[in-house]
Structure P
Amino acid sequence: MFQNREDAARQLAARLVGQPLKQPVVLGIPRGGAVLAAVLARQLGAEFDVVLARKLRAPWQPELAIGALGEDGRVQLTDFAASVPGATRAYIDTEREHQAAEIRRRQALFRTVRPAVEVAGRSVIVTDDGLATGATMLAALHVLEAHTPHELIVAVPVAPPETLAHIAPHCDRVECLIAPPDMSAIGAYYADFTQVEDAEVVRLLREAAPAP
C-alpha cells in the first residue's frame, strides 16, 4: 500500500538510484503519472516532462481500456478488444476522435507552459500511477521510440504480472514495486488516490521549466 503518489514515486526512485542513466528524463502520463514523474525526476536529478496518451474506453465499462491513442495519432488495441460487446469499428473510430480531441486540448494547455523535451540519445523513464491493461503505456512507448532514445525504462508502482510481461518487449527494462496476480483497481493500492487536475500538472511543468 502506498500513502499517495508521492510516496510511490519515492519508493520507485530508491529502486532506480545508482543505476547508470544517460542524461535521464522522466516522463509522466497525465494526469496521475505527472505527479510521480515530477518526484522521480527530483530524486534522480533528471529532467521532467509529460508524454500524452489516452485510453480508448470500453462501451459499457469506461474504466476498462480496449486500446489507447498516443499523441502521434497511432492507435494500439488490446488483444481482447474485438471480443468486447459494442466495440464495433464505428464505436472505436468515435472513441478515437473523442480522445484525440482531449490530447489536442492537453497539448495546447501543457505545451504552452513547457515545450516537449528532447529525448533522443537519453535514458527515458516513463511512469504512471499504475497499469491495468497497459494499453496507455504501450501507446506512450510507441510515441517515444520514434524519437530514438538511448533506452526506454518503464517504472510503475503497481501492475499485474501479465501486463508487465506484455510491456517488457517494448522497452529496455521494467521496474515495478508490486505485481499482484489478482490485481484490483489501481486506487486500491493507495491510501490517498485523489484525482489529479490539469492545474496541478500545469504547476509541476511550470516549476520544472527552465528560466527564460
Structure Q
Amino acid sequence: MASPANKKPIMVLYSGVDCIYSHGTRVVLFEKEVECEVRYTDNDDYLEDVAEYNPYGEVPTLVDRELIIYGSRVINEYLDDRLPHPPLMPVDPVNRARARLMIMRFNRDLYKAFTLIKKGSARSEKARKIIRDQLTAMSVFLEQQEYMLGEDFSLADAWIAPLLWRLPAIGVELPAQAKGTLDYADRVFARQSFQTSLTEPEKDIRGIEY
C-alpha cells in the first residue's frame, strides 16, 4: 500500500528491483496491507541511504520510525509480530519452530543453490539438480494441502514463492512428477499480494502480466 505523497511514511522498505530476498519481504508487506513506502535501490540516492542505514549495505532494509532492521528473515518476522493480522506464523511454539526450520532449509539449500547458478558457478548444474529434486519431492505433501504449513498462507510461502517465480531465469524446469508443486506455485502467484509485489524486471522473467 503506497503512502500519500504529502504524508511522511511510517515505514520505508529499501528493496532491490530484482532481489530474491527483497521480493519475499515485499510479499509479506502486501499480505499485511501495511502503509509502507518501497524505495528501490536502482535509484542512487536510495542506494546511499542503504549504505548509511545498513552496515552490510544490503537489501532489504526496513526503517520503522527510529528502528532500522536488515536481513529478510528478521524483517519478515518483525512485520508479522508488529502487524499481527493476518498472522503469517503459527501461534503454538512447536509449529513456529517447524516453520522456522523450513525457512532455514529453504535458505541453506534452495537459495544457496540459486545463488551459485546466478553467479555462474562451475557447480551450477549440480545446483539446478538440487532445486529440481527438492521442489519435486515437495509435491507429495503439496498435493494434500494448500500451502507450505497447511491451509493458511505463511512466511514459509512468502519465502519460497520468489524462487519458484525465478525458475525459468535459472534454467530449471520441473518434471511432470512435480505437479503438486506446480499447482501450488500457481495458487501463490494468483494471490493479490504476490501480483502486487512484482516489479517490472520480475514480471519480465515470465513475460506474463500478473
Highest-scoring label, criterion being percent of Cα pairs over 14 Å apart, for residues 90-129 alone, among P, Q: P
helix-only ellipticity at 222 nm (-39500 (n - 2.57) for each DSSP H run of 4 or more, over all residues; to 500) derived as -12000 - corresponding label from P, Q: P
Kindly point out which one of P, Q the value 0.15 was derived from, the read-out being FRET efficiency 1/(1 + (r/R0)^6) of positions 66 and 186 (r between Cβ atoms, R0 = 30 Å, to 0.05). Q
For structures P, Q, which has the highest computed value of mean count of other Cβ atoms within 10 Å over residues 122-129? P
Any idea which of P, Q comes out highest on relative contact order in percent (Cα under 8 Å, 6 or more apart)? P
Source structure (of P, Q) for FRET efficiency 1/(1 + (r/R0)^6) of positions 10 and 138 (r between Cβ atoms, R0 = 25 Å, to 0.05), computed value 0.10: Q
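Readers should treat all values here as calculations from the given coordinates under stated rules, not as data from a laboratory. These figures come from a predicted structure and were not determined experimentally. Cβ atoms are built from the backbone, for glycine too; each structure is taken alone.
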